[in-house]
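Every read-out reported here was derived from the displayed coordinates using simple, explicitly stated rules and does not represent laboratory data. A quick note: this is a predicted structure, and the numbers were derived from the prediction, not measured. Cβ atoms are built from the backbone, for glycine too; each structure is taken alone.
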Structure P
Amino acid sequence: MGTILSKNEFPVEGKTVVITGGSRGMGLAAGRQLAEKGADVVIVARDQEKLLQSLEYIQQGAVNPQTQRFLQISADLINPSESVRVIDQVVSWNSGKPPDIVWCCAGSSYPTLFIDTPISEFRTQMDSNYFTSLYMAHAILTCWLKTSRKATDDVRTSNPAPARHLIFTASFVAFYSFAGYSPYSPSKAALRSLSDSLSQEMNLYAAAHPNDPPVRLHTVFPATIYTEAYEAENRIKSDLTKMLEEGDEGQTPEVVAAKSIKGLESGQELVTTDLLTGLVKRSMLGGCARGGFWRVLGDWFLAWVLGIVMVFVRDDMDRKVRTWGRKFGASGMKQNDKHA
């Protein structure tokens, strides 16, 4: 108790949290669970009717309903100016104070084979999954980092301000992609790279302004989440991709949100929500923050093991794809003519 191992690095009671894509799926589940921990929650999405229904559901989880506050904002975050408008509206609603946490959950998936994908969809996937998060990150970091600085910046206080948190939502395929995810996985891999870059940049601002709240970057990497969107994806997904995904048990939005929050509370920058993604992450860390000596040691051992394992995993996946091509042709679908 009270040690570095048990300290909650993501306290939310009394904090204001903005969640994009908060009207459904993982974003909605995270909003409800953060409300249950005492946070004031703002959800952002496009569908006004869905937002109202979702906000009511989140409010019902409030642990302190007399004091906690909730807000919904309809916005199309593909437009860069909308992120600025959202943050300005939250600051006004929050008595002039910026939110403490921003969690970017907005996004969509279009899992189809590369040449079967409409060329416009590649831009749509980057807009939906990468640029909505980038625009929101730019808006909130500008708000957090360019506000008036304290005159005592050159004197470090004994009680540093609590950290602010910016959270991206990527995917398992940011670590390991496969046939059928070429429209989607680059947008999620880009988020991981952006998070790594910003994580390092935040050290600059923390050092220059030691009395301001530091900003911590995090990225969550869920695998399959059972939502309405997942059902829609399966209607366009090739049979080949479905076959390659066999064995992925998936998780409910509630489980993904709970495991994400637990990872954030433990101070992780890269948060995984299932065992397989956690293992694959170890082989992809590069220059990411590792979280201390013992975590590095554990990651090194797992990466050593996974380095061997992934040789066989990739060989197995390639063999399955070649077998599929010989049996069913190039369409990725079982019912198509072999020579399609």
Structure Q
Amino acid sequence: MYRRFGEVDAAGHSPLYERVAVALSESDEALRAIATAPAHQRHPAVVLAALHDLALAGRAPELAAACAAADGHAAAGAAIDTLLRMPDAVAAVAGRRRPRTDETGRGAVLYPALAEAAHRTGADAVGLIDVACPAGFNLTVDRVGITYSNGQFLGDPSSPVQVASSLVGDRPVPGRRVPEVVARVGVDREPLDVTDADDARWLRACLWPDRPERAARLDAEIALAATARPVLLQGDAVEVLPEAVAHVPEGALPVVTTTWALSRLPLEGRLRFLHRLDEAAASRPVAWVSVEGVGVAPAVPTLGDRRASGHSIIGLAVFDGASLHAEALGRCWSRGRLLAWLADP
């Protein structure tokens, strides 16, 4: 598993982690130390992030220095040494944390979809409810700047967070703005507060150390999110959703967003999620913007695309009393780096 992570997953992306993972795979002592942890804590992404967290916390200075210098050979030796010297510390971090994927860059897809949701419902204000993105970076989508390959720009040109996306096809994204955001609510089983030093450090620890541009982008995301702190609700999205919607003031449109989150749920759970949205719309309209794999989001058309086809469908569903209108707004690839907008203006 560690050799594959190094030679396949990290190869071409992180030379440092490629070297570290392969070195761990060749160390019997390191593998024995890893094998003492519960199965879900042995994955390379978890252990490497835990080691990186200790380095960032100042508890593994040699590893920190090697990572800062992007020295794969030195980092490999320091990682093994840290694991053997501090197995309990590594296990403690790995045991209470889950690896987090990079959430940045999704704004290029979400911004036009949110603006479309407000336009379709005539909303002058929205409340954002983001599901299963623990740091809540999607909740600052109205405050980022987005440049598209055709020269279009949406959002805030002065924002510290700037996102780029390439358009596929000749149809531009709508130029509408996201209206005033009056509520920001994050829902996750283990939400992260970016203003908490330990939580922010864990987000940094989940990045590959030899990708400084990603670290700089994350720092900008953290700084931006700290200026618009959301309400963080801990729990299962299906169960917590009614409470989340209740945080949106009357007169504003609750917009629930899911980005590659529903695939973690079985079909029954996804249908229950849809039912919860329908229940929440009993007294006022509720919109759901989804960016999920083909066929993952219930009720969202698949455009005839095959499942597991390598791209995602951008969906918009509007619940209003007993009615539901769902459509596919477009397709995207590479977590929003490529976007094909399909909906009519």
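Where does the value 1.18 come from, among P, Q, when Rg/Rh (Cα atoms, Kirkwood Rh), for residues 79-158 alone is the thing being computed?
Considering all the candidates, the number was obtained from P.
Thinking only about mean count of other Cβ atoms within 10 Å over residues 63-70, which of P, Q has the largest value?
Details: P: 12.2; Q: 18.6.
Greatest value across P, Q: structure Q.
So FRET efficiency 1/(1 + (r/R0)^6) of positions 119 and 263 (r between Cβ atoms, R0 = 25 Å, to 0.05), computed for just one structure, reads 0.35; which one of P, Q is that?
Only structure Q yields this read-out.
Thinking of P, Q, which structure, once helix-only ellipticity at 222 nm (-39500 (n - 2.57) for each DSSP H run of 4 or more, over all residues; to 500) is computed, gives back -11500?
It traces back to Q.
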